[in-house]
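Structures given as structure tokens follow.
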Structure 1
Amino acid sequence: MLAQQEPYPAFVANRHWDVMMANAGLVRAFDWLRDGVKPHGNILRQIFDPADMRPFIENWDEVAGDVIRHLHHEIAANRSDKVSRALLDEILAYPDVPRTFETRELGTMPMPLMTVVFRKGDERLRFFSALTIFGASRDITLEELRIECMFPADEETAARCKALTAG
């Protein structure tokens, strides 16, 4: 799946949002955005840390709100998961995180699709991002994996991803 997503970004993460695998499209796009700054190995830390991807996410409130709903939902479904609870506490401690993120929004479900707009200078990369979780798997390890594929939402983003591939 990751190879088929090229030249557009995709990654596999475990249930604690640690990146297990990423395709070259993700590496190229994020390296371009960050000018080579070494990322966290965890998607939530990347999104919430102001020294990582956060400054490049133009619609940060929307993206952060969606991923926090996912994390709250996972904690509610597995109350004994101390790692997820500790991760929630950690990301809530980053600066300027809205207090509303501290509590779960009852009756709301995380969305399977999300729009993400990355910005560097005057250039934007617009993606709609699809998150796949294998919930009906017979293999517990597979069930805990999630695959996120980012699809270009406009021609400029598609062209930029292709240009990054060409070097």
Structure 2
Amino acid sequence: MKNNSDLDKRKKSGVLIVDDNPADRMLFGELIDVLAPYSQGEMLEAVTCEEAKKLLEQYQPSCCLIDYMMPGANGAEFIKAIREESHNQHIPVIMMTGEGDEKIAVDIMRSGAQDYLVKGDITKELLNHSIKSAIQTCQLQDQLQYLAHYDTLTGLINRALFLDRLQGAID
């Protein structure tokens, strides 16, 4: 696990697109609104999950677009793997699938994605709306997490978190 000083060195970037199909990567890159705040910075692309993990060690993307069917692993497994790293827990993720299966959609959302899109239905408006929505959802989840553990007036940890940390220290 990396310490906070290592994580602070990660560069902010635009959107990370993880897809083994070069035509899809190019299409999604073209559909992303270049004037939007989330697209500011270097656009990142990865062909495999391993390549994406290496990029996530160096960069902090504003959002990740991940293909569900990847060589060697599916996107849901990849999300679970990157969420184990504390510095990747708050990155908005949108999963893209080739088919709109309800079972797959449930698996995707349970894995920690903020949204999923069917590749054949993606338009510029839909993709950019989904990215904005995923980023906002992540920010709201972070805010809710903070409010659940910290006092809003003093900024100190609340009783529940204090007792949890105390128990951890005792153990």
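Tell me which of 1, 2 gives 5.1 when you compute distance in nm of label points 7 Å out along Cα→Cβ at positions 103 and 151. Walk me through the numbers on the way to the answer.
On the way: 1: 3.7; 2: 5.1.
Attributed to the structure labelled 2.
One of 1, 2 was used to calculate helix-only ellipticity at 222 nm (-39500 (n - 2.57) for each DSSP H run of 4 or more, over all residues; to 500), giving -14500; which? Before the final figure, lay out each step's value.
Details: 1: -11000; 2: -14500.
Clearly, the read-out refers to 2.
Using percent of Cα pairs over 28 Å apart for the comparison, can you identify which of 1, 2 gives the largest number? Each step should come with its number before you reach the end.
On the way: 1: 20; 2: 27.
Top value of percent of Cα pairs over 28 Å apart goes to structure 2.
Computing distance in nm of label points 7 Å out along Cα→Cβ at positions 47 and 159 gives 5.8 for which of 1, 2?
Values: 1: 3.0; 2: 5.8.
For distance in nm of label points 7 Å out along Cα→Cβ at positions 47 and 159, the value 5.8 is produced by structure 2.
Which structure, out of 1, 2, was semi-axes √(5λ) of the Cα gyration tensor in Å, for residues 87-126 alone derived from, given a value of 19, 14, 6? Working shown, then result.
Details: 1: 25, 17, 8; 2: 19, 14, 6.
The value was obtained from structure 2.
From which structure (1, 2) was relative contact order in percent (Cα under 8 Å, 6 or more apart) calculated, if the value obtained is 19? Please report the intermediate quantities before stating the final value.
Working: 1: 26; 2: 19.
Checking each candidate, the match is 2.
Bear in mind these aren't lab numbers, they're just calculated from the coordinates by the rules spelled out. For clarity, every value in this text was computed on a predicted model and none was experimentally measured. Cβ atoms are built from the backbone, for glycine too; each structure is taken alone.
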